[in-house]
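Visitor: Below, each structure is written out as structure tokens.
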Structure I
Amino acid sequence: MKSDRSEVIDLFKASACVLIIWHHLALYGPMSEVVSEWAGGFVSFLLEHGLLAVQVFLVIGGYLNAKSWTRALSQAKFDFLSRLIGRYQRLVIPLLAALSFAVAVTALVRPNFDHTSLSAAPMPFQVLAHVFLLQDVLYLEAFSAGVWYVAIDFQLFAMALVCAGLAHRWQSKTQRGSVIRKALGFWLALTMGSIFIWNLNPLGEIWGTYFFSAYGLGLCVGAWRYAGLKVNHRQLGFLILMLGALGAAYQPRIRFAVATLTAAFLAFYEATGCRPVPLLKRTWIRELSNASYAIFLIHFGVSLLVSATVFNFWSENIPANALGMLTSFSLSVWLGRQLHLRVERQAASWLRWAQWTATFVATCTSVMWLS
């Protein structure tokens, strides 16, 4: 079997990254409001369906984490705390760098750009909540679009990791059966609970339980090969499609449908042994995939800066606003890659966390003083 980091996974991540950026470009005008006069159908599509890219990210995230954990679960020791801390650091360090940029840009453009996409001046407790990914559960305004997703990603990771840790502890005490099957059982239980209970309440979007319907499907596909079950991946794919149909019959949800199709595709892909696809072996796809998280983090600040510039000089010019959206996308990709290379890719540690926390706090403090 080939490496888990396949060109198919890279394509999924890269495509979802591009779609979510354009969704936010359409959602947080005013450039899209002007462009919609010329390309209303395109802008409407981005507004209505662009957010579905999140479901792809969730399924892929669960899938890749399960691949990693199944190997570790078979060992004598499963270090729960170091994995949880490592995940927090890897998520938050580049987030703090991107938030520092977004807060500074928001303060810079505020005097000449009165728009609903601008967040209010930071407050001390709000700053602290962002550092620990608690802004949504405390009902505080976020400084940037997409911060909610980072918090949800960490919650999902923690929930799935707790299940893996419990399975490992259970296995170490009984020494019977398969530890992977035990973990898979926990993940399946949470997935079913999300599909038929938690995912039905829109007010639950600030909690990981709401999104476990998608993340859990990825976990199950990623762990299936190692569980030694008689059901092969091709059969698993059909089971996932049946589950999706059952979920749709219970309550139709396009988000869950997208998650189901993504998970089923991954199951069928696993059934082929994850064979390479030479057509997709492109350097730009791999690099866009690698930097997808950093691009996702930085693009809102970039969008604010470009939107303010276009608004102040060519507010009613359709070609200028269309070019502004293209510029915002291109600049987001470039700056996101720089953030990936210079911040995200560096080894995570509490020292680097402290440095970027200090940078973020200093930026917010400066903005508070100047407001």
Structure II
Amino acid sequence: MHDACERFLGLLRASAHDGSLLRLTLGKHRGADGSLRQVIGRPVMLKAGPRLSLVWRHATRDTTKNLPPAEALALLEPLIGADFLDAHLLTRSQSAQLEVRADGSARLSLKAHAAAATGPAPAHDLPKAHPIPGDAPWLQTLGVTNAHGRPAAGMADKFHQIQKFSELMEHLLAEAFPGPGADPLRIADLGSGKGYLTFALAARPGPPLDVTGVERRPELVALCNQAARQHGLANLRFVAGDIATATPAGLDVLVALHACDTATDDALARGIAAGARLLVVAPCCQHELRRQLTAPPVLAGALRHGIFQERQAEFVTDALRAELLEWAGYRTKVFEFVSTGHTAKNLMIAAIRARPPGDAAAAGRVRDLAAFYGIRSHHLGTALGLALGG
């Protein structure tokens, strides 16, 4: 085995043994299972003792195995540098990236950073440890939790949403940026509102992120900037602006959650124009296409009901968004953000830039879907320069 691989495995074994391991990500899969994309590992504490929780991320499903550290390492080590050509290890004191090339050569990159977390591994069947601790001071300042670190009155759903968002972003960032970078990732949250999720990004453990929230209400901009200064979050700032006119430049990540109707399309278009590798949006109030929607004959009877027409318009709007992002060169996934018990606006679209734009097959899917429903224009398609009529 190449010396770089041996050194990486030595770091992995040592961090698993001394408890400093925070996350392991294996990418660039070339094994027999064509649907497998990544393996993500992190430590957890169960009643039976410490375990490594391994998530096997496939194209359409995830499977999880919680294994004793020695058993997990025995399973993972033969895969590193063989089935997976990229491996990224994050510990409390450093990050390490192993890159294995097609010719068999390998390179190991190391980067030291400040301790990202302290204390034991999170528990699964013990009381739940949240990605963002309930006693985080900024949560109290924003009114999400009380002095005891528990959700304040009426804020339980928001608290859950913050935790779920933090968990999702950890996985998405690891997938989109598997290796340590020289500089903090640049993130813009368009339509940041009171900044709950913007703060969650800036305050997450691990290597720092450079986060900017863009919000059109100046009173919220002032409130959030004051809270960021109060809690020493030098990597977080808020600026006044509107999604429709925002002009971010040089972005790594674009976030826009619950931007109403075509504002989601404006945010996506601005993220693409700014060169963002990762786009994360949660659409809201998809009204644009309902006026254009022409029921295909087979659906005409069902779509005479307003509720079905509304839901169909939401589906078509977001399905076209997903296909347009594929055409723009992004690998796209659509999934449930949080359960409907916490919010009805629970759809999330995540897209990672994977190839040059202009895929002809994706353009064909966009136009076929639009034609099926009689859609003549779509705000995102117009912004990206793809005419639905050919």
Structure III
Amino acid sequence: MYKMTKNNSFDVDTICIHGAHKNTEPGTPVREPIVLSNIYHLPKDKEPNWSGVGHGIYTRNGSDNQFSLEAKMAAIEHAQDCALFASGVAALSAVFWTFLPTGSHVICSKVCYAAVNKLFGGMLTERYQIEADFVDTTDINEIKAHIKENTKLIHVETPGNPTTGISDISEISKLAKAHNIILSVDGTFASPIYQKPLDLGADISIHSMTKYINGHGDAMGGCVCSTKEIIEKIKLGAMINTGGIISPFNAWIIDRGLMTLPLRMEKHSNNAMEIAKFLQSQNNVTFVYYPGLESHPQHKLALKQMSGFSGMLCFGVKGDDLKQKEFLNKLSLITYALSLGDTDTLIVHTSKNDAKIKNYPQEFQNGFFRMSVGLESAKDIIADLKYALDNY
């Protein structure tokens, strides 16, 4: 079993494979085995802590595969500890559940994952009287203007889904600390390879591990990385007692995907840059948003805050929604499907009406495409796009 060490000196490529510390005792397996049993033999000389965190009690309290992956993620994120969940939404919900008491106020990126929008746009507001302001977190003054006495959390998604807008984690962190507010950052689009929110001053770093960290579209999971104190609160409150724990099998699958994450991210990023430049050159493409392009509104901040630009981009094509759907129907290699960070290049369409309802930036208002650039040959992806652009 892998364990965290306080003075880890491994590079991230090594940590993704070996963890913070590798057990090399003779007779131990090189690969962490899957432990699928939900129940364990309990000691007969003392009462077990039914609600405690630890393995050897019940899988909802924790499993070896969970703890192994948590140690890796904590080391990668430069965190003291980590908590794993059954999905990215479960990880997000765990943070909100733990740190937003009834009647509190939260500031959230207005461009954010759909489930977060629903939680703060209705469910948590209606049931627990949690007040939420959705603001443009790429503008620090927008955040300042919405801070209240009962603001308990600033939740930032950067790069934002789907527009790839970049928020300044370091500056927002200074603001949050000055008002004793917790700052959580969802960095799923960047992956922990290209962005380290905790190093930039965030209190909590969140990822949907379903996406880049797993990378193969075959297992769901989410993680929260932070201090031991914060993670203990989350585990005791929102992991064990709400049941959103990751399964040992999914933890094992995601751990396997994690081993190639640095290599995959480099390919995703290189492909995306090549494809973004191609799209920029096409007459019937109305705009391209990719943090690696100089034309991106927060390109300079991306250079400062991220060590790579990942594989997510957005673009528009000329024509109304029906015409844009024709473009979509001409694609053959690129897959029309939800999710992101997969080996396959994935694309989804947002209609003109939805773009206006969600108040996306002006360029997006006529409808647009979000593309998760995969690991195929960039030349083949470009050929597929060119055929669709030339024939829709």
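Visitor: Out of I, II, III, which has the highest value for relative contact order in percent (Cα under 8 Å, 6 or more apart)? Intermediate values should be presented prior to the final figure.
Guide: On the way: I: 32; II: 10; III: 16.
Top value of relative contact order in percent (Cα under 8 Å, 6 or more apart) goes to structure I.
Visitor: While we're on this one: Work out the source of 18.4 here, i.e. which of I, II, III gives that when Kirkwood radius over Cα pairs in Å, for residues 96-255 alone is computed.
Guide: Numbers: I: 18.4; II: 17.3; III: 16.1.
Clearly, the read-out refers to I.
Visitor: From which structure (I, II, III) was distance in nm of label points 7 Å out along Cα→Cβ at positions 32 and 248 calculated, if the value obtained is 1.3? Before the final figure, lay out each step's value.
Guide: On the way: I: 2.6; II: 4.3; III: 1.3.
Derived from III, not from the others.
Throughout, read-outs are computed from the coordinates displayed, never taken from laboratory work. Note that this is a predicted model, so its numbers are computed, not measured. Cβ atoms are built from the backbone, for glycine too; each structure is taken alone.
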